[in-house]
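Asker: Alright, structures below, take your time with them.
Quick note: the coordinates plus some simple rules give every number you see, no bench work behind them. Source: prediction; values computed, not measured. Cβ atoms are built from the backbone, for glycine too; each structure is taken alone.
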Structure I
Amino acid sequence: MLSRRQIDQYHDTGWLLVEDMLDPAALAEARQVVETFVANAATVVNHTDVYDLEPGHRPDRPRVRRIKDPHANHLVFAEMCRAPKLVSVLRQLLGVSSIRLRGSKINLKDPEYGSPVEWHQDWAFSPLSNDNSLAVGVMLDDCALENGPLMVMPGTHKGKVFDHHADGYFCGAIDPGAELDFSQAVPLLAPAGSMSFHHIRLVHGSATNTSDRPRRLLLFEAQAADAWPLMGVPDFDAFNRMLICGGPTITPRLADVPLRMPLPPSPRPGSIYENQTMAKRKWFEGAPAD
């Protein structure tokens, strides 16, 4: 599926784009399911186990910034994360035969709207016994510079774990004053149906959507089966049900990787959007007023 050059690029830069991963029928079906989810959000007024709402959400004008755990809430996404084409790519990039889904979400940005996501590393939220893990970004819309695409800082997956704390509490964001030149960020631009892959330690973020087009991004988080969460496994059977290929193991692989625990927990628990409200300084502008 992938060339040696593509695999080398992922390991060298920490990211990769692959076009034409979803056929038109699968893309259309996924979009329709997302639209139904958003329409059904008219019945809720606060965050739920399924919805993370935008500040401007109203029942007569639903605004959703995240659909939580889509793999657990609709068969379309449960099947998509186990699709042979995607599994083949994951096995090549992770270099293992047994892979576990760590979680999933759909981040949505309405036209001329959409909460930004401040610079962060996924590793800061969920440190593992080794860092053989990545996030898959399934582009449900064309991603252009104007509609708030995912932006990455190449090579940062090989460096330090940045502090994601404010006032002594985890806030899920890197202070803009960190020793990073964010002008070097690469926007991941590709047509709908493409997929991006970025390493769990890669610094990334995204701005507000300033275009007249939506930007809906489905994210699957995948890891080698021997990468165990250092925060614990509360339900072993559920943990093993998250395998998308291969078999389970009770032998974690330990790697010498930098760690910083997401503790004490944020006073604003929930999604990354809630965590990041605690950040003292922000790089991206906030969502515009409705």
Structure II
Amino acid sequence: MAESICRVGFIGLGRMGAAMARRILKAGFELALYNRTRAKMQPLLDAGAVGAGSAAGAAAGAQIVVTSLMDDQSVLDATAGPEGLLQGLAPGAVHIGTTTVSPRCAGRLAALHAAHGSDYLAAPVVGRPQVAEAGQLVSLVAGDACAIERANTVLSAYSQAVLPVSSTPAVANSLKLAINYMVCAVADLMGQVYAFGEKSDIDPQHLRVVMQTMFSHPGLQEYASRIHERRFDDVGFDLLSELKDVQLILEASTDARAPLPFVNIVHDKVLTALAHGLGAKDCSAVYEITRMCAGLG
């Protein structure tokens, strides 16, 4: 443990926050807690943490303060409110914000801390509460490199990996939202496939095996690489062939009366790609239409 980090403040003891706070306490740090519902503090107080009556109180004397709250407003209130942590935080201390907030909010928090003379690290985490309990979260950290280094022992208390992603805090929250978008989209996609399967008399166990195989298949990694590199001329499955399959999927979902809404989006993008002369490219070249829609050159 770095000698300079003795006292850590922790604000917000939901399921994720409580698990992270326990890891910090187990790592040997002096831990000061604040949570609006005091009963949630009690198990950690029994384990040796000290309680505070406000966010400012939890931050007082702490070299690092961690927030794990609900949304933009709750973090802003806990930071800059009348009894917010900036009222107790010493200049030069570091605030680690683990909440999934908007990139705009991350920028505002960074500005508040810069004016105060302290550092803000956007550090949203990837993982569920059980993963936090095991100290196996992934922390996506953005901010001043020296502040990241100072906070590393605290971040490592609950993380298996601490990934510095940028010097700009908003970038970490943009990355977390990108990850959450993929999770939400894939979860909904799985549900759509199960519903289509049920309407089409497919054994759900067969779908389960297919999904377990598909989502660990190296072919998906290959698509990710092709898109990353914009490498579409080494064709494995061309866009003309994809159009045929997409039309078959639309027809089957219509016959089954089981909507597969993502396929309509893919269908329109594939048609647009064909209209732009990309028919002989690999199917992953539909990314070029996505880029075009986003105003990217």
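Asker: Could you tell me which structure in I, II was used to calculate Cα Rg over 2.2 N^0.38 Å as 0.95?
Answerer: Going through each structure in turn, the value belongs to I.
Asker: Related question: Quick check: 1.8 is what I get for distance in nm of label points 7 Å out along Cα→Cβ at positions 52 and 132, calculated from one of I, II. Which structure matches?
Answerer: The read-out was computed on structure II.
Asker: Can you say which of I, II returns 2.2 when distance in nm of label points 7 Å out along Cα→Cβ at positions 228 and 276 is computed?
Answerer: The read-out was computed on structure II.
Asker: Let me ask you something else. Given a value of 3.6 for distance in nm of label points 7 Å out along Cα→Cβ at positions 60 and 196, point me to the structure among I, II it was derived from.
Answerer: Structure I accounts for this read-out.
Asker: Follow-up. Assign the value 2.2, calculated as distance in nm of label points 7 Å out along Cα→Cβ at positions 12 and 180, to the correct structure from I, II.
Answerer: I
Asker: Next question, about the same structure. Out of I, II, which one gives -6000 for helix-only ellipticity at 222 nm (-39500 (n - 2.57) for each DSSP H run of 4 or more, over all residues; to 500) as computed from the coordinates?
Answerer: The read-out was computed on structure I.
Asker: For relative contact order in percent (Cα under 8 Å, 6 or more apart), the calculated result is 12, so let me know which of I, II that is.
Answerer: The value was obtained from structure II.
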